[in-house]
Structure I
Amino acid sequence: MFRRRKPEDDFAAAIYKRVAEQARAAELFEACGIPDTLDGRFDSLALHAALMIDRLRREPDGEALSQAFFDSMFRHLDLTLREIGIQDLGVGRRIKIMAEGLHGRALAYREALNDGPTPLAEVLRRNAYGGTSPQDSEAVVRLEAYVRDYAKSLGSTARNDLIK
């Protein structure tokens, strides 16, 4: 478990902390209808993480930085699962499922934001609601507007300002 810290590790950990805070914003659960459940919270985190990973990849050291962010996120999720009482043998399996879920969502969000064949609202409906169908179609409209604004904001934010 001993590994040499890389220069981007501390920066990535600070960005992860900021993303996790943003993913827990009350408006996402109240106005946008994401269920305040373990699955809904993961979906919100995955959404924000996917957008941040896309942003980090635009940096000169983007691959290393986005990998450090991913690693920081999953170290935290591993610890969280252990804290809520998941047995050691189940943690690895759940982390693998979460990583695969993040990867699939990230691809779907990226494609939808780049005018892919599936509209963003539909991708959000399938991926951002904790495995349930949103009750309020206007909530999906609000979440789509939020995601577009957040992605645009990330795109125009300087690297060192990402942690503010």
Structure II
Amino acid sequence: MKIEYFHASKFGNGARVAEEFKKQMTVKGVAVNVHHIRNVRPKELAPADLYVFSSPGRIGKPIGSVRRFLKKIAIAPGAKYAILTTESAPQPDKKTGKMPTEEERTKWQRVRPIMNEMLKAKGLEKVAEGHVLVTSMKGPLEEGWQKKVEDFAARISQEG
């Protein structure tokens, strides 16, 4: 199995997640090539058995460069993809101190749904999705993030 992993890490969180994913998959004997989207032409992606896309969340959406990248990618319909994002950890309401409910988080945190819509519109087939929380804009990543990446890698391995 060959995997091409594309991320848009600004503060290094997404890059750390990508490298952990690569490490986990290498142990399973799977080749993973990791690329920052600014170093790749979206219409010239290398052939792969699976494409993994990652974006940090900004105001509940994938960042603009990732949306533009996904809009331009040229991958044959039917190709398999997975999404592994870095998203802001929920914070308590400043006035009430209450944590947002799952329903409230789903309403405002749309990084993965937006990416899925864009990729499915191109005829791609999703095999897995996951996210790692970032405790503040520049990090650090949530406690236990490596286990989340390990679980995501295990799901990918089962699909391959």
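Taken together, the values in this text are just the output of simple stated rules run on the coordinates, not laboratory data. All values reported here derive from a predicted model rather than from experimental measurement. Cβ atoms are built from the backbone, for glycine too; each structure is taken alone.
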| query | Where is Rg/Rh (Cα atoms, Kirkwood Rh), for residues 24-87 alone largest, in which of I, II? | reply | I
| Comparing mean count of other Cβ atoms within 10 Å over residues 16-23 across I, II, which is largest? | II
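Using the calculated result 33 for relative contact order in percent (Cα under 8 Å, 6 or more apart), pick out the matching structure from I, II. Before the final figure, lay out the partial values.
On the way: I: 33; II: 26.
Comparing all candidates, it corresponds to I.
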| A value of 3.9 was derived for distance in nm of label points 7 Å out along Cα→Cβ at positions 32 and 96; which structure in I, II was it taken from? | II
| task | Assign the value 3.2, calculated as distance in nm of label points 7 Å out along Cα→Cβ at positions 104 and 128, to the correct structure from I, II. | result | II
| field | mean count of other Cβ atoms within 10 Å over residues 112-119 - highest-scoring structure of I, II | value | II
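Work out the source of -11000 here, i.e. which of I, II gives that when helix-only ellipticity at 222 nm (-39500 (n - 2.57) for each DSSP H run of 4 or more, over all residues; to 500) is computed. If you can, show how the numbers build up before the last one.
On the way: I: -23500; II: -11000.
This figure was derived from II.
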